[in-house]
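Listed below are the structures to be examined.
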Structure P
Amino acid sequence: MDNQTRKLLFEKAKEWILEAGNHIRDVIDEPLYIDTKSNPNDLVTQMDRNTEKYFAKKIKGEYPNHLILSEEGFGDEVDNLKGTIWIIDPIDGTMNFVHQKRNFAISIGIYQDGVGEIGLIYNVMEDVLYTAQKGQGAFKNNKQLLPLDKKLPLEESILVINSIWACENPVVNEKKIQELIKKVRGTRSIGSAALEFAYIAEGIVDGYLTMKLAPWDIAAGAILVNEVGGLTTNSNGETLDLLVNNTILSANKQIHNKISNQFVELK
């Protein structure tokens, strides 16, 4: 994608994500209609669906040849990464949205032939927009974020990890995760994958480890982290597959390999 095309696409995506966020803030106190999907904790609301429908209408109206990979059913059947693909999570952190009315985000990653070109993560209630364009760095409300190039001992790092992975589970060796938790300075769990990626890019947390994220959870955040010199892979250090669910390790490069090699052991 050439710079001019990327710039025009970025400006459209930015316009739409801010407009969608403004609408959510306007109606945040209205009654919600809440459903569950795969399990009682996998929530979806009419706001998730309406927001995704809004993006689908805008994208298809402006760019009919672009594809949409998204969570709530308004996208396309995508089986490869050829062409221009918008990967969208209309509300990332739906449980936070329902229970807290904060700490959720709209996430948009735009890929061209599998390459991340544009990433936007909008912390709606804080009115904070994180953005990145390939090769141009990452920004928070138009202020450029600093590169993640500091030498960082694991013992001085803050890691984002859900406590569920430190409990007995069929996915990962929980004893290794418990060792990791004891090793780092502290752990956090925000409840929105998009914001967790954004906070790595901002440098206010140093790594994010989780065992199952969908493409729309990952797409924008991986671009942001990459643009500040961080690294996002699956938990074994291998390249992500944006067509399936992934384990995720996103971190400052100084600690990425230490975590992957020493503390992650899948069952």
Structure Q
Amino acid sequence: MAEPVIRELSGAEIPALTALWARVFGDSEELIGAFFRLLPEMGLGVTALLDGQAVGMAYALTGLELVQPGQKPRPCGYLYAVAVEESARHLGLGRTLSRAALALAEERGTEVLCTLPAEPSLYSWYREILGLDCALRRKETSLKSAGALPWTPLDTAEYARRRENLLRERTHLRLSLPALEFERLLCESCGGGLYAWGGSLAAAYREGEQGLIRELLCPAGQEAGLAAALGAALGTREVLLCAPCGPAEGEPYLAALPGQLPPDCVWDLSFD
């Protein structure tokens, strides 16, 4: 067997990587196709070739910025969708691809490196291979769906405009329009979307009889009622609200290089 070759993604590998993505993550070909169409504006990808065949992939989404009031926005690189064919595992390709994707992002100006590990056991793995450690935490609150508020679906550009207005005085993640468009498509593929009610915003989708709210921006004290009403609008029996929390609360959420992300950073949207 020849040594694996790691290189930047080219169009020739997309069919094989589409099939790999579908097997590993279970997404539809439509959603995967949208990702590859948006990728040139969202970031970059690297692939592993073994005997000329694409057997692994990793992506760095660079259409993101860390925005802090009074400071220049800092470009972010978000490691995403690392996967290796079962036949090519135990060769260290996941490690090599992850390092290659973020190294390429750094070469192109990324200053903040981060990822959302798919499961708790992977935090130690990313700490070992990339030096990323838990930087943000979130808590989950389960609520019964109730209420009849007319949550209105928004297009990507309008959600982005309203979101930036709501967060202008807070440290937060800003997504480029292509990256936010992929977030919208992710939500819509699961029966959800980007929504507004009055001056509040939400990104949510369904998982069976449960609604999942990944972002809810609203006046303090209104979270539970608005979340329950959004669950009802989604047609679910209950809803799980995911919200940022302090360093001594909740569960690990985002891993980043130590010191790069303030603990009060609003980073709700992470393609999970």
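Values in this text are rule-based calculations from the coordinates and carry no lab data. Here the structure is a predicted model, which is why all the values come from computation and not from measurement. Cβ atoms are built from the backbone, for glycine too; each structure is taken alone.
Observations, loosely collected:
- FRET efficiency 1/(1 + (r/R0)^6) of positions 93 and 157 (r between Cβ atoms, R0 = 41 Å, to 0.05) - structure with the largest value, from P, Q: P
- Per mean count of other Cβ atoms within 10 Å over residues 69-76, the highest-valued of structures P, Q: P
- When relative contact order in percent (Cα under 8 Å, 6 or more apart) is computed across structures P, Q, the figure 20 traces back to Q.
- With semi-axes √(5λ) of the Cα gyration tensor in Å, for residues 21-180 alone derived as 30, 20, 18, matching label from P, Q: Q
- Comparison of P, Q by distance in nm of label points 7 Å out along Cα→Cβ at positions 29 and 197 - largest value held by: Q
- Source structure (of P, Q) for distance in nm of label points 7 Å out along Cα→Cβ at positions 61 and 77, computed value 2.7: P
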